[in-house]
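Some structures are shown below for you to check.
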Structure 1
Amino acid sequence: MPGVITLDAMGSDRAPKPEIEGAIQAARHYGIPVILVGPEDLLQAELSRYPAAAELPIQIVHASEIVTMDEKAGQAMRAKRDSSLRVGLRLVREGHAAGFVTAGNTGAAMVAAKISLGMLPGVARPALAAVFPTAIGTVASLLDVGANVDCKPENLEQFAVMGEIYFRSMFGTRKPRVGLLSIGEEQSKGNELTREAYRLLQQLPLNFIGNVEGRDLYSGKVDVIVADGFVGNVALKTSEGVANLVRTTLKETLKATITRQVGYLLSRSAFSDFKKRLDHTEYGGAPLLGVKGVCFITHGSSNANAIKNALRVAAEFVDHKINDTIEKELALPHPAELTSTPS
């Protein structure tokens, strides 16, 4: 049975309904034991609406406070020590759970994870790694997508190492292609940060393919894309907006142009497959790489499917012992000694 995963049951925009439904699905489909963290009376009342949940490995741990989306991270962490965020991460720190998932305030989650779990030895800053589909049917990962607005070249170097380990461990790619997000493929392109980071990444024993541009994110030519958190977050949010535009426009066009019933049904089936392929809820949350424990952060707009898959990937992260590999490889005295085989 997978390790226990704690879930901030009050994180999403429509909490706790998506969290409870997602926990039920994860426990039922994947056998993942889940601890729901939040106001016990509220969670128990919502959970009781699903009689079958009584037979599943789901329990509730009380937390009296909730961190809202508009609260400042540092202030919320100081003022709300019994928040579902802090209590959930405390369960991981104390060994009662193997990982933590939240759809709540990203900044607060990152601050809470750093305070509660601490950083892996040798890691200067954590990084959020988002996974998304590519045009050739594979997936790619972009990091950092929001944990660090300002970065140094050495931070991007560590992001590359952690991202490469995460990708090959989770997706079985022996030598993931690592690219640096910039404004041109030539080494001389970019700003001072990317040019210096390029030099550092060249020296690592990774499959570094050089600079990649924004249009390469979804092409399938690169597996791990490295950027500072400001650029990475803008790139990800822009991509999500474009994906929503394509889905909406295609759906409206199909409705307007298809009149025959058989053609409509066939096209609706094709559209459903297309929509699922672009659906971010299928890929789970983003791991906060670099902290000692396992912490996944997903969209505030997450539905039950997103929560289910976030719990799934958190359990897989634990199972693959990715943090152990990151700690081991960052501790090697020379970059040339980093391994390039699956963990």
Structure 2
Amino acid sequence: MSEHEKLLDELVETVFKEGASDLHFAEGRLPVIRVANFLIPLTKISPLSRQDTEVLISAMLTPEQKKEFENSKEVNFAYNHKNQERFRCNAYQALGKISLAMRLVPSIVKTFAELNLPPILESFAKRQQGFFLVVGPIGVGKSTTLATMVEAINTERLEHIITVEDPIEFVFEPKKAIIDQREVKLDTPDFHTALKGVFRQDADIVMIGEMRDPETISTAVTAAETGHLVLSTLHTNTASQTVDRIIDSFPPEQQSQIRIQLSESLLGIFSQRLVPRISGGLIPAYELLISNNAVSNLIREKRTHEIGAVIETSSEEGMIDLNRSLAQLVRSGDITVENAFQFSVNPKALERMI
């Protein structure tokens, strides 16, 4: 085993030993892991040289990915360490220096209960068609929540599931369902091309790793209208912001049409955060919008700024307000008041609840 193979083994073992979610390394810098949202330098390992980083990254890339990295100075890829531990990776350059960010993808898909997610999410996994989004900032577990929904379908339903991802994260073992996982650049040129294909592939459920452009969003909404259950993610903070982001991504002359389509196909929007837990680790806080007639009308009538008020007053329908979720975590002793305010998007309203 070469010195660089030993170093990579040591770094991956540290990720597991310390319960880390991420590993970062770059030339001229100590390797760093992220544990429960805190970055921790690995002081027992020497700063990496340019040769170290080049050899480590090169060992993980296919010839095509190496070419992409050379041309674009950035590449997304998945890496299986010894065909066991799987990581979602991004290699990139910063000030001419090579860096790598690695996110550990758990080998076992956890249940809603194990992730401390609300049981009502299971009801969306049972739907036959429509559009459901999991949103939030980077690194809050959106992919994990989507994977849990896909696994719930896989366990219970005889359906054809197609995923389109960049890169593939969780690898599913087909149970009751047929599952085809397609990786952008490896199995299909881009998200849009893959999504056009689902109309000819007899798909029932489509999971899109991320909606990045109007073409992908438009095709996803159309798929949801034509008998598919479509699950996807966006980097937005709230349900109302998510609806605005989708509509605003289109030219003005197309916004009226997408507004109508979204109002008719949207099932719900789940926005989540991972908050440091007093007992250690992280626990989710969340907002859930369930689309009903009132929400559909707000979307059609360009009154999306009122969606937050609907969520606050519709808990009896199963909707969940983020502040209420945070307040419950404070009352149960799971999180501190300080962290509740830090993660709230409306601290003044939270103040009245705590």
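Here, each number is a calculation from the coordinates, and none is a lab measurement. Note that this is a predicted model, so its numbers are computed, not measured. Cβ atoms are built from the backbone, for glycine too; each structure is taken alone.
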Identify which of structures 1, 2 gives the largest calculated value of mean count of other Cβ atoms within 10 Å over residues 33-40.
-> 1
Rg and Dmax of the Cα atoms in Å, for residues 153-200 alone from the coordinates reads 11.2, 31; which among 1, 2 | 2
At a computed 17.5 (mean count of other Cβ atoms within 10 Å over residues 89-96), which of 1, 2 = 1
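Figure out for me which of the structures 1, 2 the number 3.4 belongs to, where distance in nm of label points 7 Å out along Cα→Cβ at positions 73 and 249 was derived from the coordinates.
Checking each candidate, the match is 1.
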1, 2: which one has helix-only ellipticity at 222 nm (-39500 (n - 2.57) for each DSSP H run of 4 or more, over all residues; to 500), as calculated, at -14500?
-> 1
Given a value of 24 for relative contact order in percent (Cα under 8 Å, 6 or more apart), point me to the structure among 1, 2 it was derived from.
-> 1
